[in-house]
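What follows is a set of structures to go through.
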Structure I
Amino acid sequence: MLRTQSYAQRLLAIAGGSAATLFRWGGILLLIGPIFLVIWLSFGGDEYTSVPPTSYALRWYENIFAQPEFVPAFWISLKIAAICTPTSLVLGTLAAFAMHKFPVLGGPALQAVFYSPIMVPLVVTGIALLFFFNLVGFTANFWNVTVGHIIITFPYVIRTVSVALARYDPALDEAATSLGARPWQVFTRITLPVIRPGLFAGALFAFTMSFDDFTVTIFLIGTDTHTLPVAIYQYMEWNVDSTVAAVSALLVAMSVVLMLVIERVIGLDRFIGVRG
């Protein structure tokens with residue numbers, strides 16, 4: 001009897017492990033499957049996107065540089081994200097640290113105000129910013145988009161840094177202070193290195209949200225400021241070929257190369273703060 005129960009338990013353990021493995025690989029396939037599909041379609045040689053492609057060519061990669069909008073739009077998106085990311089990181093980190101270090105009456109309400117840009121639909125945010133900029137007469141389209149991206153990205157920094165600070169040990173501050181460190185030295189040499197994973201996550205969220213944003217951007221752009229998501233949308237309005245798939249494939253390749261360079265030069269674990 002005991003032998004039969006032991007055998008049944010082993011079967012259940014094997015079945016449970018197999019089910020967990022199946023779900024794990026199913027989740028991975030669900031995440032990376034669309035990416036591989038887009039890369040596959042980018043090499044199609046047909047006049048229109050078809051699944052599966054009936055021929056293969058590099059014509060759509062060549063078409064990216066033949067179009068006048070994609071390359072300038074990429075650089076504009078990169079410039080905006082390059083300004084937005086450090087700005088949001090500084091503002092979000094200082095706000096999170098202030099709320100953590102100096103809790104005041106009405107703290108939850110203050111948090112709600114800071115988090116409101118990610119609670120309010122982006123369409124509403126975009127329209128509100130459009131009305132506001134028109135009201136004050138601020139017509140610099142590039143900076144309109146940049147300010148809009150900072151508003152919608154710095155709450156993510158506040159959230160990730162707040163989570164990191166929640167696990168921060170205040171005894172570290174006390175130990176550093178007892179050894180003669182000043183408050184700014186404690187903050188720069190103790191606090192920031194310890195919460196580095198939260199800083200990295202916040203910066204990554206800010207850059208990604210800024211580079212990929214379409215909803216807010218579409219309300220704030222002008223004739224001289226088109227970001228890459230807007231350029232892709234406008235191209236897809238009149239074309240059904242695989243040029244957009246080729247653009248997406250290049251962006252994926254750039255991300256992979258960036259990760260490989262970071263791993264080679266610094267190490268991803270050290271870069272995100274897992275290992276010192």
Structure II
Amino acid sequence: MRATIPASPLAPGVSPVSLHYREFGRGVPIAILHGGWGYDIYPYDQQIAALATTHRIVIPDRTGYGGSGTLDEQATDFHQRAAVETLALLDALGIDHTWLWGHSDGAVIALWIAIMAADRVRGVVGEATHFWRRKPASREFFETMRDAPDRLGERVATTLQREHGDRWRALLATNGAAWLSIAEAAADGADLYDGRLKEIRTPVLLIHGAKDPRTEPGELAALQSSLGSALAGAHVLAAGGHSPHSERASAGQATAAAAAFTRS
């Protein structure tokens with residue numbers, strides 16, 4: 001499906017902007033926001049099957065991903081820009097009040113939406129949520145994304161080629177370069193939310209894999225502390241990696257946790 005919005009800060013100079021999205025089910029809306037590699041690499045098949053009987057599930061491709069145009073450069077404030085784009089898409093779809101489930105970069109975007117437009121958010125499921133701007137344990141990973149994405153393996157290449165076409169390498173390069181620039185410009189201890197997580201008044205449920213290689217020591221604890229009273233719970237799944245919702249060992253637990261949260 002496609003929707004048109006007047007403009008997007010992820011696509012400066014383009015008007016209107018056409019965005020691709022997936023839609024399933026009926027009921028109270030849930031918007032699912034993908035991470036930095038797009039949707040297909042970490043699909044939500046199990047969650048759609050479990051939740052579409054009671055929820056309208058909307059899964060957009062943000063600008064540059066899948067069927068939503070191209071992205072020549074990723075700005076260091078791309079999470080905030082994507083939040084603005086997502087709100088415009090929700091307007092176009094007539095969704096005033098929604099749950100948000102964000103994964104990785106998508107979790108950062110979801111939290112920014114909760115900061116910017118609290119009255120429109122029922123609650124946030126933040127999965128594999130990033131907190132710090134500097135992620136030294138992931139520096140080599142981001143450099144590989146930028147400089148040699150084929151080293152990420154045949155499955156990654158095949159999946160990303162299928163979703164993004166021949167531009168998949170350039171897309172990963174822009175995302176990796178953005179993260180490296182975010183780190184380079186950051187002060188020690190700076191977070192991705194400019195210290196504003198304390199402004200969130202809607203409930204936030206964290207789902208995190210204990211084996212997530214993109215999590216720095218102490219990062220999850222710092223995130224929880226910064227959320228304060230907005231933190232509704234944190235499920236740290238022992239067998240989970242960076243994508244608990246799509247990993248066989250943790251998908252059931254992630255689904256159950258999110259379903260219980262949205263029912264509440």
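Bear in mind these aren't lab numbers, they're just calculated from the coordinates by the rules spelled out. Because the structure is a prediction, the values reported are computed rather than measured. Cβ atoms are built from the backbone, for glycine too; each structure is taken alone.
Tell me which structure, out of I, II, gives -25000 once helix-only ellipticity at 222 nm (-39500 (n - 2.57) for each DSSP H run of 4 or more, over all residues; to 500) is calculated. Attributed to the structure labelled I. Comparing Cα Rg over 2.2 N^0.38 Å across structures I, II, the highest value is found for I. When mean count of other Cβ atoms within 10 Å over residues 52-59 is calculated for each of structures I, II, structure II gives the greatest result. Starting from the value 16.8: which structure in I, II was mean count of other Cβ atoms within 10 Å over residues 132-139 calculated from? Structure of origin is II. Assign the value 19, calculated as relative contact order in percent (Cα under 8 Å, 6 or more apart), to the correct structure from I, II. It traces back to II. Please state which of the structures I, II yields 10.1 when mean count of other Cβ atoms within 10 Å over residues 20-27 is computed from it. Computed on structure I. I have 33, 15, 13 for semi-axes √(5λ) of the Cα gyration tensor in Å, for residues 92-211 alone, calculated from one of the structures I, II. Which structure is it? This figure was derived from I. Taking distance in nm of label points 7 Å out along Cα→Cβ at positions 84 and 252 as the criterion, the top structure among I, II is II, with the largest value. Each of structures I, II was scored by distance in nm of label points 7 Å out along Cα→Cβ at positions 44 and 188; the highest score is held by I. Please state which of the structures I, II yields 4.0 when distance in nm of label points 7 Å out along Cα→Cβ at positions 36 and 68 is computed from it. Of the options listed, only I reproduces it. Each of I, II could give mean count of other Cβ atoms within 10 Å over residues 28-35, but the derived value 23.9 comes from II.
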